[in-house]
Structure 1
Amino acid sequence: MNKKVLIIYTGGTIGMAVDPDTNALVPFDFEKISRKVPELKKFDFGINSISFNPIVDSSEMSPEIWGKLVKIIEENYSSYDGFVVLHGTDTMAYTASALSFMLHNLQKPVILTGSQLPLGAIRTDGKENLLTALEIAAAHKNEQALVPEVCIYFQDKLFRGNRTTKYNAEHFRAFRSDNYPPLAEVGLHIKYNYPYIRYTTLNGTFSVSTRMDNNISLLKIFPGINEHVIRSVLDAPGIRGVVLETYGSGNAPTSQWFMKALRDAIDRGVVIINVTQCLAGDVEMWRYETGRHLLNMGVVSGYDITTEAALTKLMFLLGNSASMEELKMNLNRSLKGEIKTVNS
């Protein structure tokens, strides 16, 4: 039986065309995508598409839109063998991370992709990104999807979605995954890195979670940061969680006022997770005295998690945990391959 893949267009540059009258970028009718990409007709599997109405610029992405997206996947899960989500690049890593936590017992590929230039542009990168993402989404062997997880495909590499960060706003190679190898590399052939692909051993039924608590904040440490700035974040009304971006392997100032501000927040029940500002490497709070101070007061290590994954994981756990103990336990373990830890 032929495979079927569903394209879900949320918005973004890839679905834009140049208006001949204004020379501005405007969304084209996605029902007519085969006119822009006639190669779609050459695949030996079926392709259908759904478009958000209205489409969403990726800078407007939110937990509510993630909820809408996972519901579309849930409603169509039994009818398709894979999904390709077309998305703006600016927040693609956030959406890929969020989807990885919101989709449970996933046995089918969910591949996010997009482009730096519109499909209608002569030098577009969108066509190759779309065609390859579709091929990967349909790839099966012995009735098993080759990549049954949430991924980002861009340029010539397939990355685990919750390990990916956008690092370049200009080049076609816009994404990188410094702490985890590519799941596939694309040239003349698609070479899958099977040892790194996550094949779930759970026997449960596919399901989704839509609850995400966004009462969180991101606090990036920098030399000279003052108490007013720290307090404005940690003491914000309703705040339940903070991703703390520290130096190197998890180091931060040891000033008395800084440590007291963190301790006060933790005592109020605010969850603080420590991630590194570096693109590569991980948090090892036990290594230096400055990090040990954070560890001793109850700051949770983010290990080698990306900031995007840390934020969305925290939203997910705050929205779906039965207790603070359960939340902290799950912060310290790999739920969907987002961190390397012995507690996965």
Structure 2
Amino acid sequence: MSIRSATSASMPLDEALARLLEVAPVATILAPVREGIGLVLGEDAVALSDHPAEPRARRDGWAVAAGDVTGASPYAPVALRSPPTWVEDGDALPLVTDTVLPPDALHSDGDIVADAAQGEGVSRLGQEAARGDVLARAGERLTPLRALALAGVGIEAVAVRRPHIHIVAIGHGAASAVSDWVVAAGARITSSVSARDVESIAAALQVDGADAVLVVGGTGFGRTDHSAEALARTGRLDAHGIALHPGESAGFGRIGTVPVLLLPGRPDAALATFLALGRPLLARLSGTAPPDGVKGRLTRKIASTVGMSEIVFVRTTREGVEPIGGGDLPLRRLILAEGAVLVPPEREGYPEGEWIEIVPL
């Protein structure tokens, strides 16, 4: 493909996304449960046995048979034939007991002065998790709470997908922020800094073992912008110029089977390109879907150009969702963003008061 000029036609975002995502999820690796937090599971995590495997106390107190203490109160104490057994939270229940009374249920004289329903204060067989229960599903990120459940049933390791993303930084753009966004998406990163000439960028693109390469900077049409040319020399340039604002100078291609995404170096354009193309690519490599959007009501209208997909950054207020702006945002405004709205190319925007979908940052 020839290198695009500033006046060439841009590839529609939908077409660019479909072609960029022609990749398969990376292979799974086995990781300790705690190290897998934040990563996408490649296989279901399933309880292999009932937990608990026998009734256990859920609180500190006195283990009794509920039928032996029915009706016990300070006004009608019950004397047991043998003293109740003290148990701690998590202890196995003694035989012939089925209930745990609170500590103050035993009077100093040995009588029981409180009753409880059968099974109160007790974890029944399989109550925490039954054999065959799916505690975390393939394609979902492992959360701290899911990890707690897995550890609780004795699962020590999980199969996860963690793509290796190599980031090439050119100039003084947004490469460090892109790296942080990639790590937050559950990927492992390596990085390199390249000079702006074609040969240096081409050399930096050739990385062994990377599942994808993100180049940040050098995508424009200036005399020192050579990222697209370097990719064309090293592999295949599929597009230089996407109908996306901000992010018009983005591009993508491949080196062998490894996808390469070219992101503009300007922070607002880099973030827009990452949201529209980079995050979906990472999700595909991880075997999951991009984060779901949330609905919000616009406090002001959003205007957009027909024929161009547009990212508009927003923040939430008491009144609703406030547009901050799209392209050419200064950093002091961009840092206010809490989400983004993707306006499709067939729309001129959204009116004030409309409920729209917000992509979380």
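Miscellaneous remarks
- Each of 1, 2 could give helix-only ellipticity at 222 nm (-39500 (n - 2.57) for each DSSP H run of 4 or more, over all residues; to 500), but the derived value -8000 comes from 1.
- Computed 19 for percent of Cα pairs over 38 Å apart - originating structure among 1, 2: 1
- Ranking 1, 2 by FRET efficiency 1/(1 + (r/R0)^6) of positions 233 and 297 (r between Cβ atoms, R0 = 25 Å, to 0.05), the structure that comes out highest: 1
- For 0.95 (FRET efficiency 1/(1 + (r/R0)^6) of positions 33 and 289 (r between Cβ atoms, R0 = 41 Å, to 0.05), calculated) the corresponding structure among 1, 2: 2
- Origin of the value 3.2, where distance in nm of label points 7 Å out along Cα→Cβ at positions 9 and 257 was derived from one of 1, 2: 2
A short reminder: the numbers here are calculations on the coordinates, not readings from a lab. Computed from a prediction, not measured in an experiment: that's the story for all the values here. Cβ atoms are built from the backbone, for glycine too; each structure is taken alone.
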